[in-house]
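The data blocks that follow each hold one structure.
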Structure I
Amino acid sequence: MDLAALGPLLATVVVSILPLLDQCPDETAGILEWLVVEHEEDFVDHLTDLFFLPNKPPIQSVYDVVQRHIRKQKEKSGDGKW
C-alpha cells in the first residue's frame with residue numbers, strides 16, 4: 001500500500017469515518033489508531049490537518065498524537081500561532 005498517496009487525503013478519510021465513532025466506537029477507533037498512531041511517521045506532514053478531532057475516550061491516543069503535532073507546529077512558528 002502506498003501510504004504516501006493517502007497523506008493528502010487523510011483529513012477527508014477521517015471526516016468521513018468520524019460520524020461512525022458513536023455507533024461503532026471500537027471499530028472506528030481501531031481505524032483511526034491504525035492511520036494516526038501506527039503510521040504517525042508516514043503521515044507526519046498531514047497530522048495537523050486533523051485539528052478537528054474531538055477529545056473522546058475511544059480515540060484518546062489518536063487525539064494525543066494530533067495535539068502533539070499541533071504543538072510542534074506552533075513551536076516552529078515561533079509565536080505560538082500557525
Structure II
Amino acid sequence: MARLEWTNSHSVFVPNIDDDHDEILVALAGLQRVLTEPGSGDWKKSAERLVRCFCDHFRSEERLMSEAHEPHSHFPREER
C-alpha cells in the first residue's frame with residue numbers, strides 16, 4: 001500500500017490550510033498503519049483523530065471563506 005505523506009506538490013500556498021492538510025495526511029497514515037499492522041494501535045482512536053482533523057480543517061476553511069465574503073458555506077453561521 002502506498003505511503004501517505006505531505007509533499008510540496010500538495011500545497012495550496014495558504015500556510016494554515018497546508019498545515020491542516022499535512023495533519024490530515026498524518027492522521028490518515030496513522031489509521032492506515034493500525035488497520036494494516038495488527039497490534040500497532042487503536043483503530044477507533046485513530047479514526048476519531050482523523051474525523052477531528054477533518055472537522056477542524058473544514059471549520060477553518062469556512063472561516064477563511066466567510067472572512068473573504070465567500071457566499072458558499074457548508075456550515076451554519078453559528079458553527080464557524
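In table form, for the structure just shown:
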{"quantity": "Which of I, II yields -20500 [helix-only ellipticity at 222 nm (-39500 (n - 2.57) for each DSSP H run of 4 or more, over all residues; to 500), calculated]", "calculated": "II"}
{"quantity": "Structure with the greatest value (metric relative contact order in percent (Cα under 8 Å, 6 or more apart), set I, II)", "calculated": "I"}
{"quantity": "Value 0.9, calculated as distance in nm of label points 7 Å out along Cα→Cβ at positions 43 and 59, assigned to which of I, II", "calculated": "I"}
{"quantity": "Of the structures I, II, the one that 40, 29, 18 was derived from, the read-out being Cα extents along the principal axes in Å", "calculated": "I"}
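Quick note: the coordinates plus some simple rules give every number you see, no bench work behind them. Keep in mind it's a predicted model, so treat the numbers as computed, not measured. Cβ atoms are built from the backbone, for glycine too; each structure is taken alone.
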